[in-house]
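Q: There are structures below to look over.
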Structure I
Amino acid sequence: MAKPPEEDVIDDKPMPLLDHLIELRTRLLWSVAAFGIAFAVCYYFSRNIYAFLAQPLVDILTQQSGTPRRLIFTALTEAFFTYLKVAFFGAAFISFPVVATQLWLFIAPGLYRSEKRALLPFLLASPVLFLAGAALAYYVIFPAAWHFFISFETPPGNGGVPIQLEAKVGEYLDLVMKLIFAFGVAFQMPVALALMAKVGIISSAGLRKYRRYAIVGMFVIAAVLTPPDPISQMGLAIPLIALFELSIFAAKLVEPKQSES
């Protein structure tokens, strides 16, 4: 393995194992404190956060019936645990930059300068892509998918048995969290593939070669991660294919150049 250039050094000094453990404890405490504070704030505003998550469904239900509709809970503790989940979900979302920063501060001293320069853009791009995926799910997929599902309602007065949605608060939150998390994680693909290209695990030529298999894989992933409706599945598969094409371009930019013989 080739040695790094002399100017490419590790900006750190040797530390005893105990000092490393103390440093790790400090970073963990900062991370736990950030999550705890965010959890307390999110629990205080849990009703507002849940109302925000439920707004796409409320808008469509109101449009369908012309009057406000309700969400229900059937277990005595369901609403309480739903708000706990909301607070946990929001706290994880808000505290992630702090946790990622503490992780970076712990591992960065042990990296060469070139490694830091290589990793930092990926660390900065990761939360941006997650937010982009979550925004796509909330503002595009939710309204279309909820409208599709609610279209199966049978209103009264049509000569048949009326069928009307009475959504449970816990089940609705689980579905929303699953979709937001699925879209956010799926949007990390350019970061993951570009990073693997950077270290030489894959190449842009290899990604192009297996493009057709990757496209099939995108639809399989979308079918696994989303509800069984064509809107949300296509809504995830199509952006994944676009992100795969972006990953090929990113891999081409960052992959090691072949040295001339």
Structure II
Amino acid sequence: MSAGERSGLLEGELPNYRLDGRTAFVTGSSRGIGRSIALGLAWAGADVAISCNTGGAAAEEVVELIRGMGRKAAYYAHNVALESEVEAMCAEVKRDFGAIDILVNNAGITRDRSFKKLTKEAWDEVINTDLTSVFLVTKQFIDEMAERGWGRVVNMSSVVGEIGNFGQANYAAAKAGLIGLTKTLAREYARKGVTVNAVAPGFIRTRMTEPIPEKALEQVLGMTPVGRLGEPVEVAAGVVYLVSPSAGFVTGAVLDINGGLSM
């Protein structure tokens, strides 16, 4: 494509956030942010495959809600930290859904403790689940997107990957690594019609934030200009934008959805 050619919106057109005819795969999407993302993509018109490691009943509920919107949906129970499980999961998704146009790498865990107490096992568990899995899953789909000339990849990072956080060296390293991976893939695939972006949520009201002690939560809210936790649907709205037809000129970006915690 030459510098003067257009592939996005023309002057006078309205933004288009519809995903009709597209197929999405969202990892770690039976609960929390992933659940809201899967439902948001379905609301915009996409068929959606979801994955979970545990929580089959919760995943089935998400599937039924998506089907209630008139979209195709199914869930796949696999541990994304294991390469063999990723290969099996992606093969099943391709078997059932065919081409995947939109990939959202959302699966993640925390194993928090101070660096002094951090074990190699806890380090590996988080790095494998939150970072290496993104490499493995993306490898399964991105080149096929490039061959078709259209694709969207969104990697779920975190404000912790941008500013660090006490007791989260493993999580911060994984989420920072995702930002570097995102920017590199964006450069490699931009001319092939595939955009790659990251979303960096702040503290969102999910099961992951429930164990935060009240005193620590008060400190977080005190550092957040908006003065509250975010809601999963607010993160989902950002993802729906990034994968939409109107976001074709956005790639290599990190969308901060953190209530102003980091600017």
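Q: Consider the structures I, II: one of them gives 23.9 for mean count of other Cβ atoms within 10 Å over residues 38-45 as calculated from the coordinates. Say which.
A: Details: I: 16.2; II: 23.9.
Here the read-out was taken from II.
Q: Say we calculate mean count of other Cβ atoms within 10 Å over residues 102-109 for every structure; which of I, II gives the highest result?
A: Working: I: 15.1; II: 25.2.
Across I, II, mean count of other Cβ atoms within 10 Å over residues 102-109 peaks for II.
Q: A follow-up question, please. Upon calculation of log10 I(q)/I(0) by the Debye sum over Cα atoms at q = 0.09, 0.17 Å⁻¹ from the atomic coordinates, which of the structures I, II produces -0.39, -1.39?
A: The read-out comes from structure II.
Q: If distance in nm of label points 7 Å out along Cα→Cβ at positions 22 and 46 computes to 3.9, which of I, II did it come from?
A: Only structure I yields this read-out.
Q: Given that helix-only ellipticity at 222 nm (-39500 (n - 2.57) for each DSSP H run of 4 or more, over all residues; to 500), derived from a single structure, equals -13500, which label among I, II identifies that structure?
A: Details: I: -24000; II: -13500.
Answer for the origin of the read-out: II.
A short reminder: the numbers here are calculations on the coordinates, not readings from a lab. Keep in mind the model is a prediction, meaning the values are calculated, not measured. Cβ atoms are built from the backbone, for glycine too; each structure is taken alone.
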